[in-house]
Structures are given as structure tokens and as C-alpha cells.
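Please go over the structures that come below.
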Structure 1
Amino acid sequence: MSLKLTKLPERTPVKLTISVPPDLSLALSDYAEIYREQYGEAESVADLVPHMLRAFLDSDRGFARARKARAS
């Protein structure tokens, strides 16, 4: 049998611990507050950051080209 849906990828989260400068910490807190104002739902910086990183990586065409070249 051949299913249209392929086997799902690994989905176990990997915990990273990072340090950020104070100005970035403030900017991330401001972002979380503006997010709450816009969507009416509070989300922690820790919950927002993975989605922010994904959006950044997905929009970086140079990274996508380099990653594709590296995989071949």
C-alpha cells in the first residue's frame, strides 16, 4: 500500500538555552506585548521566538540556496 502522506518527521522539541543582550530582551518583550494587543491573546516570548526564528529562516533566500547546495 502506498499512502499519499509520507512518514511524519521527528517532532520532539529540542530545548535551547540562550543569552540575549538587554536591548534585545526589551524588544522581544515589546513584541510580545504588541502581539497581545493585536491578537487579544498573550503569548510568552519563549513561545513566540521559535516562530520568529522559523519565519526568519524561511525568508532568507541566501540561506535556502546555501542549504540546498550543501545537501547535494
Structure 2
Amino acid sequence: MNEITKDIEIEDLVRVLPKAVSYLSDKGIRCLRCGEPIWGSLEEAAKEKGFDDEKIEEFVKDLNELKVN
């Protein structure tokens, strides 16, 4: 699997890393609605919730670490 980036679509992120749902939910970013992924990229979802570029890069780093474990 390729490295997760801020440009990954939420739908793809949920498919390749199901653990991302609970991780992002803990951060206040809902990535599922009625069982279906929210549309848009990780960056768009995070910015919609007010996160800055530095925090988004932290999310990307954490998600890549989750993928390995």
C-alpha cells in the first residue's frame, strides 16, 4: 500500500485503513455518514473542521504509523 497523504480521498482512506475512522473521529473529524464515507480529501475534511496545515501533517504521520501497525 502506498503512503497516505493529505490528498487521499476519505473513501479511499476508509477502504485501505479502517482504523482511520476511529482515529479521525477522536480528532473531531467525521468521515462516515449513514455508513457511507464523506466525500473529499483528508485535507478538505480537516480544514472544514478548522485544522491548519501543521495539524494535517500530524494526522498524515499518525495515519501512516497506524497503517504499519
Structure 3
Amino acid sequence: MAHYRAPLNDLRFVREEVFAAEREWAAMPATAELNAELADAVMEEAGRLVSAELLPLNASGDAGGANSTAPA
């Protein structure tokens, strides 16, 4: 079975170093309460969702193809 691990360190680097997201969030009233801790928690849960729920669907999608109507 395939294994996927979300690249959390890479995502954090992009968020912090490339986009300076916390500074941007603080500047906008709608996102002023958002912080790195919350963003990390969301990214970690998204990574778990992909690993546990979406990754297993790849095998059946590969076996059946895009135009297949029969379950794999």
C-alpha cells in the first residue's frame, strides 16, 4: 500500500518565510486571530485526512480509470 506524509516542514517554510503569513493575518481584521499554532493544527489534520481517506481512493481510481462505471 502506498504511503503519504504531508510535507509539513515545507508548508511551514512557505507560510513563514515566503508569504510572511502571520504578519498578513494580523493586518486583516477577519484573520487577526489566526496564528501559526492554529495553522499548524489545520495543516496536520489535513495531512491526516489525505493519508487516511484520500490516499486509499487512488488505487481504486487507478484500477477503474476515469471513465469506468464499475466499482473496483
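Bear in mind these aren't lab numbers, they're just calculated from the coordinates by the rules spelled out. On a predicted model such as this, the values are computed, not experimentally measured, just so you know. Cβ atoms are built from the backbone, for glycine too; each structure is taken alone.
Taking mean count of other Cβ atoms within 10 Å over residues 7-14 as the criterion, the top-ranked structure out of 1, 2, 3 is 2, with the highest value.
When you work out mean projected area of the Cα convex hull in nm² for each of the structures 1, 2, 3, which one comes out largest?
Working: 1: 8.5; 2: 4.1; 3: 6.9.
Comparing 1, 2, 3, the top value of mean projected area of the Cα convex hull in nm² belongs to 1.
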